[in-house]
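The next part holds the structures, each set out as structure tokens.
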Structure I
Amino acid sequence: MESLNRMALELVDEAIDFADELAIETFELDNGATVLDFGVETFGGYEAGLLLAEIQTGGLATIQTESGELGGATLPHAKLHTDHPALALLCSQKAGWELSTESFEGLGSGPARALVAEEDEFRQTGYADAFEFATLCVESDDLPDESVAEQVADMCAVDPGSVFLPTFRTDSIAGSVVLASRAAEMAAFRLAELGYDPLDILTAHATAPIAPVAGDYETAVARTNDALAYGGQVHLTVETDFDRFDELPSTARDDYGVPFEQIFDDVEWDFYEVPTEVFAPAQVTVDVLGGPTYALGETDEELVATSFGL
């Protein structure tokens, strides 16, 4: 497989070339790193969000929008497909890098994680990237500074001038799009946590409603998680059967039906206190090659509509 960061860099170059059309801005930090503002101080938009989601997957997934109905309203949905789920979703798209400096807090996703390759996903898949450029997508209320670029450069063993940091707020149009694109990643991560070999997941196809942009971070986090846990639908093609597929969807958890605003309130918004099984899509279909097909879980349109303010 070609380097995830090499493939992502082609998409980053596209974003830079068409920054005006995407309603984003790019600028260079004093240490040479490049920041791409996909929705922190810029407007951004759906096209920006779609390209950003593709960057997050290292170019190994196709992300589009489609129209759907929710609570009597027509709303856009994000649709993702990949034939490389382990690499695209777990080794790239997953938000697994906590960024923290004296002046910055954020969450990192994207192919730069594969240059470090220290998370469980990389031990499970045996994948590690090697490339002279690093692309880390950053979810934060603020734009990264030189300290962030230096942290990423040190971890990835590249020069700071070779670091690219596409950045978005949770409560932005691009943020709503990229977060709605994570239903398949949730399913793949949950399956790997249950002990299934992620390399046996052959294809992933998913859709989820794109949350209306909230006026504050906490509402945005709650809405985007409700969209996945109660509105996300995933189809997986897998190579081998498994006796724990029934634990995949969010309906398998004891507190199914509780909106995420309440879930986060109960732990005083300390995300590390939330059990990982909470983060799962609402409905999952698993198609075993040459074997059975499992239809698991269900969506809760009323809960999502209420969360969206419909």
Structure II
Amino acid sequence: MRVVAVMNYKGGVGKTTLTANLGAVAAARGLRVLLLDLDPQTNLTFSFYSIDDWHHQLKDSNRTIKQWYEGEMPGRDISLADLVVTPERVNKVLDGTGGRVDLISSHLGLIDIDLELAARLGGATTLEASKRRFLDLHSCLRHALRDNHFTQYDLVLIDCAPNFGIVTKTAIVASEQVLVPAKADYLSTLGLDYLVGNCAELVRQFNDFVSHKGGSGDHRPIDPGILGVVFTMVQIYSQQVTSAQHAYIEEVSLNSRVPVLESWVRNSPVHFGDAGESGVPAMLRTAGRDLVVREFDQLADEVLGSLGLASGDHR
């Protein structure tokens, strides 16, 4: 099983569209995919469920990730496996491929959870207790994904909130790789090195606590890599990336610490403008293999190949 966090500090960069479509394409290739929605905006969930269905099937039955993070310690009162649902509409399209998309839903109230988690980090009476609480809290998702239920999945994609709060940090600790979608503009690329630096600092602090004589136990060091930046909403004119966006792509490629993937996602309102309405991601709805689908297939080749999940490698 490969676990990938999809994140960027900047919202509106196509993070959820990338996650939903990458997961769907991977499933269409025969992979068993779990999508975990950790963004309070809940857009990944709404890419597969209508708002009415979310209320009746998930929210009202307490089957969202919000319930899991609540309580004295995340996961102590409810199993993460109990929150997994199988969206009907997308899996009907996937019938016969051998793949599947499952989902753990987010909740609009998840926005308040970070404050509650931060409060739980305080109150320890000794340094050793403080380190133990830090490790237990930040490892909660990592430990939950070790449950035997999740061994059935080839790929877990975690759609993170556009921040570096504790919920996002639990996703990074649980992940082997971090995938960073970004628009080729000033604001979207501005914080890329800062993001990488914060991830590195989290890894350093976590591993320092693990190595400390009082901070190990059932915790192990982490080493999540940066899979790379995927440029999204790329503007194409005369079969070329526009000069303005090309300049930002070149700037990141040459001067950033973040690797840049060769593939990208073009701006296409025709394909992505109605994301979520049908419950089936755009790359599974498009008739035939038009240019946008072929480009996204190239991106999936690159990402899944980097994860060792190319065709036939996951069995």
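Coordinate-derived values only; no laboratory data. Small disclaimer: the values here were computed from a predicted structure and weren't measured. Cβ atoms are built from the backbone, for glycine too; each structure is taken alone.
Structural remarks
- With mean count of other Cβ atoms within 10 Å over residues 93-100 derived as 15.1, matching label from I, II: II
- Computed 22.5 for mean count of other Cβ atoms within 10 Å over residues 173-180 - originating structure among I, II: II
- Label whose coordinates, when semi-axes √(5λ) of the Cα gyration tensor in Å, for residues 117-164 alone is calculated, return 22, 14, 8 (choices I, II): I
- If you line up I, II by Rg/Rh (Cα atoms, Kirkwood Rh), for residues 101-284 alone, the top spot, with the largest value, goes to II.
- Read-out relative contact order in percent (Cα under 8 Å, 6 or more apart), computed value 18, structure in I, II: I
- Origin of the value 0.90, where FRET efficiency 1/(1 + (r/R0)^6) of positions 85 and 133 (r between Cβ atoms, R0 = 35 Å, to 0.05) was derived from one of I, II: I
- Structure from which -11500 was derived, helix-only ellipticity at 222 nm (-39500 (n - 2.57) for each DSSP H run of 4 or more, over all residues; to 500), options I, II: II
- The maximum of FRET efficiency 1/(1 + (r/R0)^6) of positions 237 and 261 (r between Cβ atoms, R0 = 35 Å, to 0.05) over structures I, II, that is, the highest value, falls on II.
- Structure with the greatest value (metric mean count of other Cβ atoms within 10 Å over residues 205-212, set I, II): I
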